[in-house]
1. Which of P, Q yields 0.8 for distance in nm of label points 7 Å out along Cα→Cβ at positions 44 and 580, as computed?
2. Assuming -15000 is helix-only ellipticity at 222 nm (-39500 (n - 2.57) for each DSSP H run of 4 or more, over all residues; to 500) as calculated from a single structure, say which of P, Q it is.
3. Of the structures labelled P, Q, which one yields 12 when relative contact order in percent (Cα under 8 Å, 6 or more apart) is computed from its coordinates?
4. Work out volume of the Cα convex hull per residue in Å³ for each of structures P, Q, then name the structure with the largest result.
5. Can you spot which of P, Q the value 20.8 was calculated from, given it is mean count of other Cβ atoms within 10 Å over residues 596-603?
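Just so it is clear, none of the values below were taken in a lab; they were calculated from the coordinates. Nothing here was measured: the structure is a model prediction, and the numbers come from that model. Cβ atoms are built from the backbone, for glycine too; each structure is taken alone.
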Structure P
Amino acid sequence: MTATTDGSTGAMGPRAASASGPTKTTPAVAGDLQVAAERATARSVEYLLGKQEAQGWWKGDLETNVTMDAEDLLLRQFLGVQDARTTEAAGLFIRGEQRADGTWATFHGGPGELSATIEAYVALRLAGDRPEDPHMARASQWVREQGGIARSRVFTRIWLALFGWWKWDDLPELPPEMIFLPKWFPLNIYDFGCWARQTIVPLTVVSAERPVRPAPFALDELHSDPARPNPPKATAPAASWDGVFQRLDKALHVYHRIAPRRLRRSAMNSAARWIIERQENDGCWGGIQPPAVYSIIALHLLGYDLDHPVMRAGLESLDRFAVWREDGARMIEACQSPVWDTCLTIIALADAGVSPDHPALVKAADWMVGEQILRPGDWTARRPGLAPGGWAFEFHNDNYPDIDDTAEVILALRRVEHPEPERIDAAIERGARWNLGMQSRNGAWGAFDADNTSPFPNRLPFCDFGEVIDPPSADVTAHVVEMLAYEGKSHHPGTRRGIEWLLAEQETSGAWFGRWGVNYVYGTGSVVPALTAAGLPPSHPAIRRAVRWLESVQNADGGWGEDLRSYHDTEWAGRGATTASQTAWALLALLAAGERESKAVERGIAYLAETQREDGSWDEPYFTGTGFPWDFSINYHLYRQVFPLTALGRYLHGEPLAARAGNRKGG
């Protein structure tokens with residue numbers, strides 16, 4: 001596959017991309033492949049063992065896009081806490097991410113994205129870059145050609161409104177009084193996914209206060225017509241949902257002018273209490289950078305001084321999202337993933353043949369058991385009687401344990417031979433019980449909440465920044481089903497309902513949609529091992545359809561890849577530049593389906609062995625993780641290490657818990 005100068009895939013299209021990557025030949029005989037796989041596995045094990053932290057955890061960088069870095073600078077400008085070193089380092093990183101056409105993308109090789117380009121441009125202006133500098137002039141010209149600031153997302157225009165670069169009246173309204181809506185009422189805060197909920201509550205305060213700090217410069221060059229920066233938008237038909245919500249927004253703008261003062265003040269005080277109650281022990285909110293940023297702004301507007309303990313802890317937490325690079329650049333992580341990375345690493349090492357009582361695995365298990373969340377969180381809004389027992393994704397996020405993480409942590413703990421087995425068993429029992437209790441009414445599982453499926457939040461004009469609800473997904477459901485199967489609960493009614501849902505969700509192509517990874521390769525690579533663990537034979541029609549689909553999208557180099565554009569265009573399903581992580585996902589499905597001796601598996605294993613670096617790692621600039629499908633993409637730097645090792649290990653040794661599913665009775 002050819003590439004443009006900015007690294008994008010150009011105009012070749014998804015079918016041409018299926019033959020991408022290095023065209024290496026596979027080993028001539030099976031013995032050569034076995035030796036190559038063993039060598040690659042040994043090197044990868046050594047590499048990962050060397051990356052473990054002293055406390056027992058693993059964590060790779062979580063790379064997203066420059067809006068994190070731009071908004072960090074804008075926050076510091078708003079609060080008046082900017083410093084030259086941070087500004088210079090952020091500018092260095094943002095400049096380095098600019099494409100040749102002057103734009104910024106939201107994933108490697110992706111197209112220029114308007115809001116990201118605007119935010120990056122403004123951040124570089126704050127860092128001292130001049131509008132007439134060639135790289136800035138290219139960016140502003142492109143922004144104007146795309147319609148200017150008026151066509152950017154709501155969040156971008158909120159940031160600009162904070163400095164008077166945009167009018168608050170021209171933004172969608174979301175009143176803080178929504179904090180009073182009961183849980184049964186449409187558009188109450190618990191109708192939103194936890195990540196959106198944590199962001200929207202503080203933003204209702206910001207929207208009500210409508211602050212404006214003096215802008216350090218004008219941004220006329222980012223308007224298509226500076227004299228008319230915000231041309232009126234077309235009115236949707238009154239009978240359509242878009243029309244209904246447009247009129248609701250107009251009504252809320254009227255309400256903003258007439259809202260009773262006492263009610264508004266009470267709502268903002270309630271929002272402040274809600275925010276403060278959800279601050280984690282490390283000072284952050286939900287372990288995620290965006291809610292922390294907006295919570296700090298909201299509390300600041302409500303009179304909390306920067307020296308207040310809540311504010312001081314919040315500001316200090318933001319520094320922990322910074323990754324300082326050797327060249328002096330500073331990248332901001334949107335989130336940190338130690339629990340997720342650690343459980344996946346344990347699975348990879350154990351499946352690769354590392355002894356279950358290896359000190360590294362025991363230490364990691366100790367750390368993970370210590371991270372189990374034993375107090376209620378926001379999930380009790382839908383499951384008030386359920387006992388806690390889940391794990392979060394991050395270091396500190398007790399309010400929002402993750403159903404997906406909990407399932408994978410249990411699968412990891414079962415691979416460890418711990419000197420205190422009763423302690424491990426008790427933690428697993430609590431986690432499995434909590435996972436079962438978080439099943440949605442349709443038989444499947446979402447990531448953080450049960451039955452978070454309201455159709456209304458995504459329709460709000462305010463919510464144009466990506467997915468704002470947390471419906472069940474095939475990948476999360478598959479991981480829970482797989483865990484329950486290995487816990488001897490294949491015949492539990494909850495497990496059977498999950499299996500039925502998965503079978504009904506299979507695409508006509510044979511693939512499954514991947515909500516939290518890119519995309520159909522991830523979904524299929526998650527579901528097939530779960531179904532076979534739960535007792536479906538490799539001959540089952542659903543398994544055979546999945547195998548045929550994976551074989552049909554294998555790249556010429558023997559690996560697999562899928563571009564994020566598959567979220568918008570199914571022509572891209574299973575098509576894209578080969579990556580180590582996506583190759584591994586495909587292999588995990590094929591191996592679970594009994595295809596170890598197939599040519600497809602041999603070519604995939606050969607690809608992993610031949611593209612491994614000398615130090616035992618793999619390179620992967622492409623984004624294979626998903627925050628919001630298409631709208632927010634993630635490059636988990638440890639994915640390229642743990643999933644290939646897992647696939648190699650299962651190729652050599654099989655699935656270590658496979659016998660457990662068949663031999664244990666229960667459920």
Structure Q
Amino acid sequence: MQLRRVRIRNFRNFGDVVVDPFPTPAVVVGENGVGKSNLLHALRLVLDPDLPDRRRLIQADDVHDGVPSLAEGTEVSVEVELTGFDDDLSARSELDGAIVSFDPLVARLTYLYRPKRSLAGPSGNGKEEPLTPDDYEWTIYGGTDPRNTMLGAKRYAALSVLPALRDAESDLARADRSPLTSLLKELPPSQDNIDKTLQVMRDARQALGKDTNVQQVAALIRSRLNTMAGPRLRLDPSLAFAGRDEDLLRSIRLFIDAEATRGVDRTSTGTANVLYLALLLERLRLRRAAEEGEDTLLAVEEPEAHLHPTLQRHLFAHLLGEPNRLVLTTHSPHIAAVTPLPSLVLLLETPAGTKARVVPPSLFTRVEQADLERYLNVNRAEILFAQHVVFVEGTAEAYLLPALARAAGFNLDAHGIVVASIDGTNFAPYAKLLGPNGLNRPFSVLTDGDATDTDETEKYRREPGLARALELHGLISGTPETTTFALQLVEVQGIDLPAGGGPRAGRQQLVEKAATLGVFVGPDTLETDIAPLLEQEMTAVFNEIVTGAQRCSNFAQALRAVADGPSTDEQRQRVISQIERAPVSKGRFAQRLSAHVEQLDLPLRIRQLLRRAPHLPVTQNDLLGMPGCGPVLTLLDQLRRSYQGKPLVPDQDEPKPVTGTEAGVPR
């Protein structure tokens with residue numbers, strides 16, 4: 001049995017949230033305070049047989065803000081749909097009254113908290129004074145009729161929750177709380193071995209009780225009591241070693257070595273948690289396999305506590321790859337990195353309350369899904385936790401964008417903005433993942449224009465950067481790509497590059513249209529695009545890493561030709577080839593360059609290039625029109641306006657940005 005769909009109304013963070021489909025297994029991710037623990041508690045209201053009834057009573061602060069309060073008369077409900085029990089006759093019988101679909105079988109159970117039915121009135125009550133918790137009742141019903149009470153159904157779809165930061169060591173040391181005790185009840189030793197062991201223990205206890213010193217201690221106690229209280233107290237104490245037969249299995253303890261010399265208290269907290277989880281999962285597996293077993297859903301809060309990142313990845317890659325009924329809530333990008341995409345449940349804070357996003361099963365091809373999961377595993381699972389993601393082609397952009405932002409006094413990390421390199425140009429799967437048909441998260445794309453000429457038969461391959469923007473249009477906007485953009489692109493592609501350098505006629509209009517979608521297309525490639533902005537910093541870096549005055553001079557001349565623009569493809573290739581022949585890669589060149597960039601007063605540099613007086617504003621159109629670096633700067637301007645409420649280049653009346661180490665940026 002497994003969860004298929006969950007709907008929560010008016011409970012804590014959730015005004016009205018639907019998780020459909022609810023994946024199995026499920027990994028629930030989201031920011032602090034978004035409601036991951038509240039989601040688990042909502043499930044407990046319906047499914048946890050061990051939750052005391054008093055904890056199913058809603059308090060005033062459990063009611064979602066923005067709906068009628070408890071005093072005014074409100075309703076709170078948690079609706080779950082269960083499936084996967086077609087072959088379980090006991091579950092089918094118990095859930096018969098909750099069936100809402102037959103192919104496959106689907107049962108619906110709902111927790112409902114509302115004013116008592118004996119009350120009626122304008123706000124659901126006939127009382128003049130505000131309602132109190134005493135005026136409310138709760139029920140768990142099956143199907144669609146609240147009168148169809150099914151309080152016992154949770155025994156067949158039980159939920160067990162392991163809270164965050166539990167004391168596994170203490171629980172394992174107590175027989176009444178240790179899953180080891182339950183596991184041994186499922187697989188007990190043979191009765192013959194138990195009987196033999198108990199007889200040996202009884203004989204041993206009797207022998208110890210007859211020991212001379214033990215008898216002497218008993219005699220000393222009798223003597224002391226007679227002396228203190230006299231013969232009227234009528235006590236005749238004796239000593240024997242106690243032990244009930246039923247305590248035999250409860251006395252078994254778990255050790256972490258084969259020689260049984262080191263207890264769980266001798267290991268780390270993280271290792272103890274892993275042991276605890278392993279015992280619990282194995283016990284649940286045995287219970288499910290039993291003839292009259294229970295089909296327990298296990299929920300674990302923040303299982304990454306005290307675990308090394310490498311162990312997190314290995315452990316949960318194994319668990320999430322098994323066909324189990326596991327629900328995890330986590331902040332860990334290491335766990336998210338090994339989570340199958342269909343298992344992700346992303347909780348997001350919105351003005352209407354927390355909303356949930358899941359990846360639709362049909363969104364990706366098998367190859368796309370495998371590639372994305374591999375990307376998250378190896379590169380940047382942080383994109384699942386980000387407020388905004390900027391997808392870029394390579395590591396050079398991943399270094400330089402944050403450095404340029406810091407040079408303007410804008411720290412991307414502080415606002416949850418992640419720059420993620422995809423190591424290529426196929427942005428489509430990433431746009432699907434975060435687009436309106438996927439997780440629906442804010443993102444932008446920065447891509448090279450790669451504007452070169454091709455022969456007459458391959459003109460359609462010209463302007464590949466704008467072609468990528470056309471492909472992304474429908475994925476980002478949620479509507480098919482516009483015919484206008486496509487026709488204009490074909491027209492631009494039919495134009496040869498100007499012999500003296502510069503863009504094709506009509507290209508800038510398409511760049512501007514792409515920018516409105518969040519796709520920023522540079523003219524050529526990053527290193528030459530930023531030359532007009534960072535010529536002196538790029539020259540300084542080249543001089544640091546390359547020996548030989550002539551090579552440094554040649555690079556400076558080539559870079560100057562591109563920076564002064566317009567430049568030809570041949571001139572740009574001369575710059576790129578010299579960087580590629582340097583002792584470091586293009587990525588390391590960008591890393592070195594970032595250290596110089598962070599020391600810039602970027603707004604001042606931009607004003608100098610635009611020849612714009614300090615008191616005049618710098619608009620996004622101004623930035624986008626700058627040769628080479630315009631799309632990069634426009635992207636940063638858009639981000640800063642959205643997340644910091646100010647332009648990339650503020651007016652002179654605004655305080656000067658703090659850059660470099662003054663801004664507290666780690667060096």
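1. Answer by label: P.
2. Label of the source structure: P.
3. Q
4. That would be structure Q.
5. Answer for the origin of the read-out: Q.
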